[in-house]
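Below you'll find a set of structures to go through.
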Structure P
Amino acid sequence: MIEIDGSAGGGQILRSALSLAALSGDAVRVEHVRGDRRKPGLKHQHLACVEAAAAACDADVDGAELGSETVAFDPGRVRGGSIEVAVGTAGAVALVFETVLPLCVALDAELSVTATGGTDVAWSPTLDYYRTVRLPLARRAGWRATVDVARRGFYPKGGGEATLHVEPAATERVRFDRRGRFEGASVEAVASADLADADVADRLVDGALDALEDVGVAVDATAARSVRSPGTGASVLVRLEYEHTVAGFTALGEPGTPAEAVGADAATDALAFHQQGRTSPGRGGPASPPVVDAHAADQLVLPLARGGGRVRPTAVTDHVETNCAVARAFDRDVHLADGVLVAEHDPVDD
């Protein structure tokens, strides 16, 4: 049994270990789960990830309960079908989806996972980001999946619902080491229906649009939607499309902060990414710009671990380092070389 120390890195260690265990067939024990947190152990969203992964591969699990600091996971065969999990809070459903998405390379039929919880919450990718950035990146790596959003869930009430449909796929080499030409930007925002009279969604878009156009970045498409949700909330996404990649930057509405300022915050992050490398000279010329944003970088470590390849991230975050360490525990070497995440092995099928 593979043993992993989960004391650093939060829930990311657990999610990655579950995915790689299901794919490899190796049993894994994660100890000291979230041990560096004020309240260690499994919270609702981590438990939902365990339940989803276990259902997808008929795993035997010990420690699948709230507050547990040790989880033992002995997987069976990955299979298609339908799974339903309830996070129970505003915990991010996207993180549940990210746990099962890598299983596509072992599926024999479509897998559908319906999760209830938070769709637009802090510290996690929003579902709009997941739908329009994460999944397009996955498709470029040979993975195929779509998301249907039935209902939004904003922090703190949650109550959203979405379904991830994952199709069987082959393990392919991953290459995100150059952007190619810039093909345009888009802005989309959602706000709960109770904010419609204040035009919050439109104002989020306007704030981002003004910030982008002030520096000459063309915006090809915008969308502002009022959505049903048990609670009040709003989010905005700025998406940058390039020849070989896509990147996304989000911000959440906050009480007391003008919607225009929230939109501008997302645009500021997008502009920092877009301009990085264009203004920082390196030896012999401009530095190579990052190819994927910070959220995508840690999510692409597992595809690298399976397929090999290269990914140039905007930053090497704790989550990236954590995922690389977990991959190595499963004998999949993913390492950093000259600012690029590299896995030199050929695509593998366990």
Structure Q
Amino acid sequence: MTDVKNPLNLRGIEFTEYATPDSDFMENAFYGFGFSKTKKFKGRDIDYFNQNDIHFLLNNEKAGFSKEFAKSHGPAICSMGWRVDNADFAFEEAIKRGAKSAANEDNKLPYPAIFGIGDSLIYFIEKFAASTTNPGSIYEDDFEAIDAPVINEDKGFLRVDHLTNNVHQGTMEHWANFYKDIFGFTDVRYFDIKGEKTALISYALASPCGTFCLPINEGKGKKNNQIDEYLDEYNGPGVQHLAFISDDLVGSLDKLDKNIIDTLDIVPEYYDDVFKRIPWVKEDHKRIQDHQILVDSQKENSYLLQIFTKNIFGPIFIEMIQRVDDQGFGEGNFTALFKSIELNQMEKGTV
């Protein structure tokens, strides 16, 4: 049965799958964030990494879709698994709504899938722990234990809060309509962001299940902005970053491996007045500044803590956040964040 507001009965994100020419480097980055490697896909060279309800697959296959994807894009998120009540129904309904099937004779896919942003794949996964129709786990059914698991300390990252797409100028509306028409995403916010030297516009969408958001960015004006820089390096549109949510961001950052994970530098004057504007932040203010965490608030007694890594996998980076009754995206931090990104671009000589 089709839910008008949630036509595919979407229930959340199950996994993100990575393809890369250098799997050792990507493994180390996962370990730096506190992920453990415990299993691999049966009969395939695909490793499974996990931390709470965040599930990563690292595809090391020597041929096939992921290998070709890595050749085109370098380190990349080549696919995602999205939770649904019924995978076959979701796939068929998506095709009816205009999606393109990813199945062909040469591409033996483990689950029903369509093409998503930049020809990445979106798999439909019906078996997951919280499912009311098919409880279970693909990691129990389709994966097997490895001989030498790597167990790391949990850093407190709980799930993926949102994932952001970067697209070519003039195509943001097309991709917004893709997610709205096929999946039932709805508009949340529209941003027009300007820095000293670069600019972008962003369209934030909410999933019909309410479990994650999907902002879409496109550059604006001269092609020296961070979005077009991503598109040049990545060789097309794709996932720019994932955001991990934590209930204790300061504590998570205390545990983070700083030798592997490098975060953006925030100008010191940012902290001159941020706690005057948002005095209800309960976490230790000095520790927030020491970690260079950004702070924002949509209303009194609510706030958002956020921090961004520098690019980790090619042009892809990670955001880490904590929400205290705040569902924003850090709008009040855009100026400071843009200054930080532009500083990083200037250091690389790209602006």
Distance in nm of label points 7 Å out along Cα→Cβ at positions 61 and 325 - highest-scoring structure of P, Q: Q
Origin of the value 3.5, where distance in nm of label points 7 Å out along Cα→Cβ at positions 69 and 333 was derived from one of P, Q: P
For semi-axes √(5λ) of the Cα gyration tensor in Å computed as 31, 23, 21, the structure of P, Q it came from: Q
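Rule-based calculations on the coordinates, nothing more; no lab input. It should be emphasised that the depicted structure is a prediction, and the values quoted were computed from it without experimental measurement. Cβ atoms are built from the backbone, for glycine too; each structure is taken alone.
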